[in-house]
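Got some structures for you, see below.
Read the figures in this text as sums done on the coordinates, not as results from a lab. Quantities reported herein were computed from a predicted structural model and do not represent experimental measurements. Cβ atoms are built from the backbone, for glycine too; each structure is taken alone.
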Structure P
Amino acid sequence: MELNKQELPNATLILILGILSILGCCCYGVVGVIFGIITLVLAKKAMEIYNANPEMYLGYQNVKIGRILAIIGLVLSALFLLACIAMLIFFGGMEGLEEFQREMIEKQGM
């Protein structure tokens with residue numbers, strides 16, 4: 001009966017975007033948030049399609065894993081984005097951050 005099954009739409013794309021959402025957290029969190037949101041929207045649609053007729057489709061495992069990775073990537077990206085915003089507020093922009101780095105280097109040299 002496996003011959004009649006077709007691949008779930010966007011199953012592989014969801015998995016790839018889930019991985020990219022985790023990797024995107026290193027880009028100040030913005031890229032990871034974007035990929036994470038897109039992945040969750042696509043995964044929701046794919047899960048609805050699968051749940052309507054599960055015996056017709058393959059690739060549901062990719063959708064589940066991609067969705068989990070997107071959630072992890074979204075959380076990591078949001079935390080990283082918040083940390084970047086806090087650093088900008090705390091250190092007063094790049095000038096303040098550079099001053100902080102100089103102070104730390106001076107303290108290590110003593």
Structure Q
Amino acid sequence: MSLGIRKGDQVLVITGKDAGKKGKVLEVLPKENRVIVEGVNVVKRHTRPTRNIPQGGIIEKEAPIHKSNVMLLCNKCHKVTRIARRVLDDGSKVRVCKKCGEVLG
């Protein structure tokens with residue numbers, strides 16, 4: 001099942017402790033219906049030193065949030081929008097902004 005939101009999209013968090021924050025989608029987790037957004041839902045993780053992280057310590061990282069808590073931002077009209085799907089003449093399907101009709105990347 002497609003979430004409609006893809007990696008690299010600009011989204012606005014609409015509910016929760018980070019409501020009102022905008023950010024870029026870093027990762028989409030379709031099986032869990034969750035997304036990871038840059039700078040949103042930041043948690044502190046205590047890590048022991050490893051080869052990858054030689055110093056260890058407390059690391060801040062983004063945790064996943066549910067897809068229903070974010071809405072896509074249109075690049076053209078800069079408003080939050082739902083996604084429509086349109087079939088082009090060549091048969092390819094594209095995502096379209098419901099407010100202005102602009103094709104989303």
Please state which of the structures P, Q yields -26500 when helix-only ellipticity at 222 nm (-39500 (n - 2.57) for each DSSP H run of 4 or more, over all residues; to 500) is computed from it. P
Computing mean count of other Cβ atoms within 10 Å over residues 18-25 for each of P, Q, which one ends up highest? P
One of P, Q was used to calculate relative contact order in percent (Cα under 8 Å, 6 or more apart), giving 21; which? Q
Thinking only about Kirkwood radius over Cα pairs in Å, which of P, Q has the largest value? P
Who wins on mean count of other Cβ atoms within 10 Å over residues 42-49 among P, Q, i.e. which is largest? P
Re FRET efficiency 1/(1 + (r/R0)^6) of positions 10 and 58 (r between Cβ atoms, R0 = 30 Å, to 0.05): value 0.55 computed from one entry in P, Q; matching entry is structure Q
